[in-house]
Structure P
């Protein structure tokens, strides 16, 4: 396919037919639902891919994406542009309080070592928060952290955050679990090696039939992730998650998410916190 270099000052416009093609493809590959109102957002986010591929139009982009080579080479980059990644250290603090006071004491009476999954880990703040809390509790653990975006997984692997990002971390945790940059003017912090070793990062698409987990998971943090899926997909995903959940396992959801009307083997134990039915 011939690719003419696009003037960076020119912005391609996405037709409704191209939006429909892309929306249906994103839904089939990732389960993410894009309403009509998201057309402008999708157009803006994919402009970068058009520039990098030297494509003049979204029609050309669709032709490339849906070609044999395009699906293999472009899917990951497209997903990196499309997905939203919002996260913070100690986001929704009540979840971590419940973890310390209720979930961990209960689970450690049953098991010597815990496996915790941060599903949709973004740039790593959530799994490293979990690792800090688990380390403080004093139990043996491993945190599995997954995301569909390779771009945010690279950030999570580096585990380097600026001063603003680490602001929610309690001061005693900062002293224990964050290293300061030698150049103090940069105000950068890195998670200590001992915690990084306890967090295993890998790419995972929730549309995959087999997540590849070989051991039962004790705690799942899946917060503000399923809001991007339709109700049918949400229910299917949660049932899939529960197939990997240990009999006494917990699921922590986001405050904007609900299981109301879903047929899933979970019972509420606190606001947005669920436990597998016994």
Structure Q
């Protein structure tokens, strides 16, 4: 069922499905935008597709028509019950009630969703570390949040960005105006894709991510002090910085993802 400006009020009123602020629910009511987001996933025959937080099914309508196995996971039982009725005759669609951060995502190779602001970073981190078969992920998030994943220097740069850049690359696709939602949020959103390079060593990338998390705990401290806190060995810290030509007075955000990878490899030896 297509969700649009003409039927959104009738649906939320008759089905008692008012958006829940606790779940960060804002429903897309522009079918053209929904089609564009669904197309960005590049779904092919044989794909196993996962949608995060389908809500009323704005994206579900377009993905369900694809001849692929498709699971939609939502934590809100109201939305789950609504979608189970709407898509009861679709043998390829499964509507699941669960917290996406507890759902087994290992089998899916295509993942899509409109992510709530309050769990955006946590959710993307979960996918990057657990969706071992994923090769393309398409998400819509608040525009101001993209820098947390896109930047590889500066104050927005962090461990998840290190992990993402070691596993693949990120594409900014297009922006979505606040007026495209019901209710309208306070800011615009951005749709972007993560392309996973299957040739990358996932376990090595995750190990590097875990090291980066320790070194980003105190962003204002030097990398030397952060390494000392993590390793408890001053001699090793000095040798590491010398051998890898790392400025010991640099801050965590001054080091590239590849430098974190080099540190991880060095310590594993």
Structure R
């Protein structure tokens, strides 16, 4: 099994893309071209990272980082997917995390931020491709792209670096008359989790659980899932999804306990095995 540093090295390269800032409802606020380079030095023991933003009509902004070890709030999966963010949620401070997926020469990253009133405040979608390769041509995600039965495998990693867990997943999604119903099961023994959401434009709102959760449908086959407002003393999760092809999807989930402590990071790789019948939208 690759070490955390070896998993970081899978992100090596010069990544060309943009930082797209969106409102909590998914409205476009700004789009800034970017170049992010991760360059190993000293025989791969030092990472030299530059982030160059190119705001339209303004001089480039560059940030340089060098590091030999990884922060405790950052974890990688075997394929290079990663997440970094708050170790602990607290009721009177800002909160958020970045979730990153990588497939071949493309990366999809998502930053979800909450204000000190616990409300979802801002979303940044980062779409990148390695320099010298073609950018993604994936379409914007639609509700009916998700409809069907998905079978997959989940791998969970932990901040204390205990051994990874691997288990099967099963997800069924239907969409009728503006209502989405989903049944999710992790592993063979865990009880299924059922939820129902209402579709409004590019947003699916689930209100039946301990806190309201929204799914935003985004460009490049992406989706953002997180609470609308964090409820104290309730577990919560932050998720990015990526429809890589019509029948292949990945999801990355950062899970927090009811005490607000970061407990795990899970990568789900799933394949659509059946398509449910869907009705036309109202």
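Nothing in this text is a laboratory measurement; each read-out follows from the coordinates by a stated rule. What you see is a predicted model; the values in this text were computed from it and never measured. Cβ atoms are built from the backbone, for glycine too; each structure is taken alone.
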Original post:
Here Cα extents along the principal axes in Å, for residues 169-224 alone was calculated and came to 47, 24, 21; which of the structures P, Q, R was it taken from?
Top reply: P
**OP:** Could you tell me which structure in P, Q, R was used to calculate distance in nm of label points 7 Å out along Cα→Cβ at positions 25 and 201 as 0.5?
**Re:** R
